[in-house]
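See the structures that follow.
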Structure 1
């Protein structure tokens, strides 16, 4: 099943290592959308500065601002898929709101997707080979601390899709998201 792009902005949120990027790649392909995963936006700062350096935060903010300004000017029918690992705090809520605001400015339908998986599976995925080369989190203690201290953010959107991907492959998860997007609205 596929959905014709009609100006969607899809935000996929999940813990580090939950499979967001792989799912997002499959989803973007099915939707004919462009993918802006969180590492596309933060890796320039990550490559050039330590996180403790004030230049890290300022470069990260400038890259994000520039990308969003350009996306706002893209053709109206173009859809975009974002990934993030956002928790229920004020800073992360602001990041999420940037995507919601982009959808509003574009007149696009805003779909929030929250993916989660069992802790054991999350830890296995977090430590898979290749993650560190992409500047992704690989420290199990950091992940466990995040999961203990926070909930995944579930912000306001036109459609909220929640999926447990513990036993789902990326293709299956992407198909479930497409089906939810295509389903008639329930009132």
Structure 2
């Protein structure tokens, strides 16, 4: 006999439809200053031609539910990357929701038990979850985890900040997001 799911099933299609597009999300933000920083960073991001070519040729739609609020530094840093990718991909659709809009969804994506954002959930054309990303690149999450393990999160945060400075072109984030886009748009296993 099949076991019932432990967590309630999420209606991803409805959740996606309830979200805001980038412009509406930015306009509804808490901090006009952070909104301006997000938009400025989005304009400054330059995607490589092969990335644009790949994104413009996606055969299947990919939907992304972005749990993001503009007061968060990682949101300010990483949502412009997601939006820039979406602008180059007619088949990449992004909708933004807040943590409070769907707390039962957000609770599934805690980072080491903490409420960290952004969290990007990648869905295929049938609104099946295929992966998620956030709140920062994998190497940065590992540094924070190691900082927690040894009792020096402050030093870990400094290392993360240094990595961000070295990766001004956002290549780490772009690479990780492209991998999830590729998975969600897969035609065959």
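Every number here is computed from the coordinates shown, using simple stated rules; none is lab data. All values derive from a computational prediction rather than experimental measurement. Cβ atoms are built from the backbone, for glycine too; each structure is taken alone.
Suppose distance in nm of label points 7 Å out along Cα→Cβ at positions 28 and 60 works out to 2.0; of 1, 2, which structure was it derived from? Structure of origin is 1.
Comparing mean count of other Cβ atoms within 10 Å over residues 108-115 across structures 1, 2, the highest figure comes from 1.
For relative contact order in percent (Cα under 8 Å, 6 or more apart), find whichever of 1, 2 sits highest and give me its label.
If we compare relative contact order in percent (Cα under 8 Å, 6 or more apart) over 1, 2, the biggest value is for 1.
Assuming 3.0 is distance in nm of label points 7 Å out along Cα→Cβ at positions 20 and 76 as calculated from a single structure, say which of 1, 2 it is. Computing distance in nm of label points 7 Å out along Cα→Cβ at positions 20 and 76 on every structure in 1, 2 gives 3.0 only for 1.
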